[in-house]
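A.B. asks: Take a look at these structures.
All of the numbers you see were taken from the coordinates with simple rules; none came from a lab. Nothing here was measured: the structure is a model prediction, and the numbers come from that model. Cβ atoms are built from the backbone, for glycine too; each structure is taken alone.
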Structure 1
């Protein structure tokens, strides 16, 4: 009997295709970008409607979180890049058929707009603030003069950013779980809910908190409708999408999705907000934190589960 020694590099990393290619950086960016989009959309909408004085925190204070969230999201994206020094090549052309090109250009617009919006309201946080240079004072006067136009830009690009966080995934047809048009509206609604929750945490105005509790209840209802509709669509589709849905209906992601996303992130906060509106004293921070946690978990679950769903078995 002749023995043969077989040497293989099969155990070396990246030799075989890896289903889990996107790690924590991508869902973290999707969460941070979606929440920033929600905050900016709400601020712009209420300013355009002339309700700035009624919802001062939502329009003037909460948007200060948006630049921080966007910058942290961009840092997470940068860590995910394989060739980090060549990120600038995304801005050498515009490819309308590429979701990543849309995202890169959207971020290029919405990030400086968020900084400008905060600069216009910086005296709400620092009453004695003074721009030392004349050109900065000129820019402040210019953007204040065209503040409504700035708000429209912020609203439009905020919506694009919120929807884009879902389209980035749904464009991957090879992943049955992601291959649905529901992800765009679902991630936008989730971002708006997280944005409303941020105002609930920061606002000291009782009427403003009640208004945003009502808004969050409506958005949570929309999220639940979209989730149910998404699974109904999967179950009425091809076998691979039925299998993708079963990952959440008795499969490996059932517990984490329904407990952390739906129950803790939507149903319990909705119940607490209903109790608060019904004259029960519920700390506003509690449902708000649960909503933000549910929005965070939604991205992680969808990204990781989507990479486990595939066409070939």
Structure 2
């Protein structure tokens, strides 16, 4: 891939998209950010609201990275329609538009082009409990929520376009991301904001649901590695091998917050409150990222304790001016 040809990023104003576009620009690449600026986005960097069928041919991009998606599980449970529309219908439309102009490219450019679908570990369903078992590239899909089902459907559409039309595709499956600029509906910023406002910290059920936490910068490095060196038609599981319970995460967050902004009385942990569990809540996600590590040389670089420390410090500065959300 040459740095002269731009890369189209859909959803480039979201949490992960912002970090990805920033990294691509810093590396000297040209980026076309296509984003509809929904509630969970920030109007940065320069963007356009729609991708028309004639535009890719005009720009001659070397790749398209699809990050555009509705992502909040709780929202999908309350109202699934926007997730079906954006994640399923939107992905199908994007694939159709992309294929239309891709087929008109010279053969050499067709072969160099990549369509990278950024998916999630949630399409694999529930491990039940933390054991030696891990999700990997061969794990069958078994989504539990409307959100994860919509992402699974999008992945299947990508696979169908690759088989039917020969579109050169790649898919990544990431674990839970964290880091600066995350929308306050997500777990870490949601808990931080509640704690800073001396409000209850709601823990679903017993709080022993296990998630693997991946710093957004490590995720971005994985996306770029897959885009530039990944094998067409392959899927890559991206995780930090850092599984922990939601309860443990919130406890660590409270402890770190006490160091950054000590509470005048008591401890932030005193605000932790158990609430009714989410319907269909997956018990455990854990990933085996050995394939991407061995084949592409990618490995997470951000230690979780240090990443959490930096994230808390950043968000303490930013969150007081943002609105409360709900977590996943």
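A.B. asks: Using the calculated result 1.00 for FRET efficiency 1/(1 + (r/R0)^6) of positions 115 and 131 (r between Cβ atoms, R0 = 30 Å, to 0.05), pick out the matching structure from 1, 2. Present the calculation step by step, with values, prior to reporting the outcome.
C.D. replies: Working: 1: 1.00; 2: 0.30.
Of the options listed, only 1 reproduces it.
A.B. asks: Mean count of other Cβ atoms within 10 Å over residues 107-114 was computed and gave 19.0; which structure, 1, 2, did it come from? Could the numbers behind the result be given before it?
C.D. replies: Values: 1: 19.0; 2: 14.0.
The read-out was computed on structure 1.
A.B. asks: Let me ask something else about it. When relative contact order in percent (Cα under 8 Å, 6 or more apart) is compared over structures 1, 2, which one is greatest?
C.D. replies: Top value of relative contact order in percent (Cα under 8 Å, 6 or more apart) goes to structure 1.
A.B. asks: Can you say which of 1, 2 returns 51, 32, 10 when Cα extents along the principal axes in Å, for residues 243-298 alone is computed? Can you show the working numbers first?
C.D. replies: On the way: 1: 44, 18, 11; 2: 51, 32, 10.
Traced to structure 2.
A.B. asks: I've got another one for you. In terms of FRET efficiency 1/(1 + (r/R0)^6) of positions 123 and 251 (r between Cβ atoms, R0 = 41 Å, to 0.05), which of structures 1, 2 is highest? Don't skip to the end; give the middle numbers.
C.D. replies: Numbers: 1: 0.20; 2: 0.90.
Answer by largest value of FRET efficiency 1/(1 + (r/R0)^6) of positions 123 and 251 (r between Cβ atoms, R0 = 41 Å, to 0.05): 2.
A.B. asks: Here helix-only ellipticity at 222 nm (-39500 (n - 2.57) for each DSSP H run of 4 or more, over all residues; to 500) has been calculated and equals -20500, so which of 1, 2 was it run on? Intermediate results must be reported in sequence, preceding the final value.
C.D. replies: Numbers: 1: -20500; 2: -11500.
Of the structures listed, the value fits 1.
A.B. asks: So Rg and Dmax of the Cα atoms in Å, for residues 163-282 alone, computed for just one structure, reads 16.3, 51; which one of 1, 2 is that? Don't skip to the end; give the middle numbers.
C.D. replies: Numbers: 1: 16.3, 51; 2: 18.1, 63.
Of the options listed, only 1 reproduces it.
A.B. asks: If P(r) over Cα pairs in 10 Å bins from 0, in percent computes to 6, 25, 30, 23, 10, 4, 1, 1, 0, 0, which of 1, 2 did it come from? Intermediate values should be presented prior to the final figure.
C.D. replies: Details: 1: 6, 25, 30, 23, 10, 4, 1, 1, 0, 0; 2: 6, 26, 35, 23, 8, 2, 0.
Answer for the origin of the read-out: 1.
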